[in-house]
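Read through the structures below before going on.
Values in this text are rule-based calculations from the coordinates and carry no lab data. Being a predicted model, the structure only gives us computed values, none of them experimental. Cβ atoms are built from the backbone, for glycine too; each structure is taken alone.
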Structure 1
Amino acid sequence: MSPQLLEIERKVFRLPIKDREALAERLMHSVDEKPLTEIEEAWVQEAERRFAAYRKGERRGVPAATGFKQIRKALGW
C-alpha cells in the first residue's frame, strides 16, 4: 500500500461507524460499472433508514423464516 493510502486509511478508521459505512458503500459503487438507478438509490436510503431505526431500538427485527412466510402469504403462494 502506498503511504498516501495508508494515511487515508488511518483517517478513515477514526470516523464514526456510520460515516465509514457510507464511505464504504460509495467506494463500492465507484468501482461498479453502472451507477445505481433512482429506484435502487431510493431502496438503499430506505434500507439505511430502517437499519438506523432498528439500531436505535425503534424497530424490532423479524426472524427470516417469519418474514419469508409473510411474504409468501402476501404473494398468495
Structure 2
Amino acid sequence: MSVEGGRQRLYGALKEFRTKWAESQSQWNDQASQMLQKKYVQPLEDGGKSALQAMEVMRDLIARIRSECNDPNSIQ
C-alpha cells in the first residue's frame, strides 16, 4: 500500500470515528462520557491528526525523491 493509500484509509477511519462519537454524544453526555472524551477520544484524534500530517510529509518527500532520481540534471 502506498503512503497516500494509507493516509486516505486513516482519514476515513478518523472521520467515521468522529461521526460515531458525535452520534453517541447526542444520547450520552454525562461525566463518564466527558472522562472518556478527555482520556481516550481526544488523544486518539490528536494522534490521528499528527499521523496524517506525517504521512503527508512522507508522501511529498517520496514524490520529490522519485522525481529527483528520474531527473539526470538534479544530481549535484
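Quick one: distance in nm of label points 7 Å out along Cα→Cβ at positions 27 and 59 came out at 3.5 when computed from one of 1, 2, so which one is it?
On the way: 1: 2.6; 2: 3.5.
Comparing all candidates, it corresponds to 2.
To which of 1, 2 does the computed value -23500 (helix-only ellipticity at 222 nm (-39500 (n - 2.57) for each DSSP H run of 4 or more, over all residues; to 500)) belong? Present the calculation step by step, with values, prior to reporting the outcome.
Working: 1: -23500; 2: -26000.
Of the structures listed, the value fits 1.
Comparing 1, 2, where is distance in nm of label points 7 Å out along Cα→Cβ at positions 11 and 35 highest?
Details: 1: 2.4; 2: 3.7.
Comparing 1, 2, the top value of distance in nm of label points 7 Å out along Cα→Cβ at positions 11 and 35 belongs to 2.
Using Kirkwood radius over Cα pairs in Å, single out the structure from 1, 2 with the greatest value. List each step's numbers first, then the result.
Working: 1: 15.8; 2: 14.9.
Evaluating Kirkwood radius over Cα pairs in Å on every structure, the highest lands on 1.
Hey, FRET efficiency 1/(1 + (r/R0)^6) of positions 43 and 67 (r between Cβ atoms, R0 = 41 Å, to 0.05) derived from one of 1, 2 reads 1.00; which structure? The partial results should precede the final answer.
Numbers: 1: 1.00; 2: 0.70.
The correct label is 1.
For FRET efficiency 1/(1 + (r/R0)^6) of positions 3 and 51 (r between Cβ atoms, R0 = 25 Å, to 0.05), find whichever of 1, 2 sits highest and give me its label. The partial results should precede the final answer.
Details: 1: 0.10; 2: 1.00.
Checked 1, 2; max of FRET efficiency 1/(1 + (r/R0)^6) of positions 3 and 51 (r between Cβ atoms, R0 = 25 Å, to 0.05) sits with 2.
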